[in-house]
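The data blocks that follow each hold one structure.
Read-outs: derived from the displayed coordinates by stated rules, not from any lab. What you see is a predicted model; the values in this text were computed from it and never measured. Cβ atoms are built from the backbone, for glycine too; each structure is taken alone.
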Structure P
Amino acid sequence: MAALHMAGLTARWLPLFEARAVEWTPPDPDTVDALLMTSAQGVRLAGPGLDRLRHKPVVAVGPATAAAAREAGLSVVLTGTRDAAAVVAEARAAGLTRLLHLAGRDRVETGAMVRTVYAADPCAIAPATIATLAGEIVLLHSARAAQRLAALLDEAGLGRSTVTLVAISAKVAQAAGVGWAGVVVADGPRDDAVVAAARALTRTAATGISSA
């Protein structure tokens with residue numbers, strides 16, 4: 001939101017999901033080479049279970065996740081520039097083969113050892129709120145958010161053709177389906193690229209939609 005405002009865009013926040021921590025048991029630290037973080041929520045909601053693994057290096061899927069890990073006092077050794085599969089491949093090429101993915105309940109499978117540390121449950125959203133998206137630009141940061149937005153618009157009887165999307169990746173754009181007024185994919189899976197894409201569409205208004 002701050003980045004959108006700094007870019008001169010008027011933005012509003014409409015959360016689609018509410019994240020909450022879940023109980024989990026960390027594995028033996030000796031079985032882990034590095035922690036795989038694919039979401040800042042995985043860092044923020046890992047809770048006390050993270051303490052046994054805090055000395056392990058972190059492989060982050062992107063800059064936002066890496067920043068959250070550093071803020072939590074973790075050491076980031078690799079930051080991806082594409083997607084989870086790509087950063088996992090980079091980590092393994094660097095010798096970090098035993099990755100522990102601290103993940104959400106709904107996630108992309110990476111082939112790493114997994115511990116579910118949080119869940120993101122859908123928020124209740126009134127059809128009248130969804131109707132206010134007509135004519136807006138919506139920023140999407142996950143495939144799950146794209147699918148839910150499409151479903152909410154369909155349920156509210158608001159045509160997708162009234163909404164323009166800015167997606168953080170081609171996979172997110174694909175998950176949204178067809179029928180939109182327009183779909184723009186950011187140059188890279190980064191918040192700054194999403195903001196730049198929104199700014200290119202308009203300098204007067206943008207609507208932020210949170211991801212899972």
Structure Q
Amino acid sequence: MDARQVKTAARLKEVILALARERPANELTVSEVTAAAGINRSTFYQHATSPTDLLEKVLRLELDAIRAEFLTAGAEPISAAAVSLTTRAVLVHVEAYAEIYQRGLGASSGSASLHPLLSGHFAESMAFLFDRHGIDLPAVQPGSADTTDFLRLSASRFIADGVVGIIDVWLRTPPPRNINDFTAVYSVLVPGWLPHTTSD
């Protein structure tokens with residue numbers, strides 16, 4: 001993007017995060033967003049297809065940056081500390097946008113649900129751990145075909161949806177929320193084959 005597009009993207013990020021703290025993204029209109037951002041509709045559509053799409057892109061960029069910082073460098077065996085730092089960084093991100101995630105993970109979130117976004121983030125992180133950092137899953141008794149891919153995909157989804165579930169519960173505890181409370185529960189529930197630690 002050129003300098004003007006970067007400036008517009010930054011303004012759109014500021015506006016969509018502010019508006020989504022007040023109302024579900026699927027209730028926002030393009031006209032509201034463009035008026036608040038001081039841009040026209042054609043410029044908006046260069047960045048997103050809808051307010052919901054814009055919000056998801058903004059949040060996904062931050063989540064992808066967290067993964068890139070802690071998990072994607074190199075191909076050596078991953079440390080428990082790196083996995084824990086990644087998890088804690090995601091929690092800091094979620095807490096920073098608590099109102100948005102509380103609404104987006106709720107049972108009534110509908111088309112504004114952020115569960116697929118967060119679950120997809122964690123599933124992609126698990127794929128990095130399997131493919132680039134050599135995490136080994138326990139062996140299973142094979143059936144009529146090789147179960148390696150099925151096992152990996154199942155493990156990724158199991159961890160991803162489970163972590164989002166814990167985040168949802170954590171977000172519904174009264175503030176101030178403590179990340180150490182999350183990691184203590186997480187460490188009890190996470191399978192032993194996934195490196196993790198509860199240290200700060």
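On mean count of other Cβ atoms within 10 Å over residues 56-63, which of the structures labelled P, Q is highest?
P
So if we calculate mean count of other Cβ atoms within 10 Å over residues 88-95 for every structure here (P, Q), which label has the highest result?
When mean count of other Cβ atoms within 10 Å over residues 88-95 is calculated for P, Q, structure Q comes out on top.
One of P, Q was used to compute Cα Rg over 2.2 N^0.38 Å, and the result was 1.14. Which label is that?
Working through the options, I get structure Q.
When helix-only ellipticity at 222 nm (-39500 (n - 2.57) for each DSSP H run of 4 or more, over all residues; to 500) is calculated, the result is -21500; to which of the structures P, Q does this value belong?
Here the read-out was taken from Q.
Relative contact order in percent (Cα under 8 Å, 6 or more apart) was computed and gave 26; which structure, P, Q, did it come from?
Derived from the structure labelled P.
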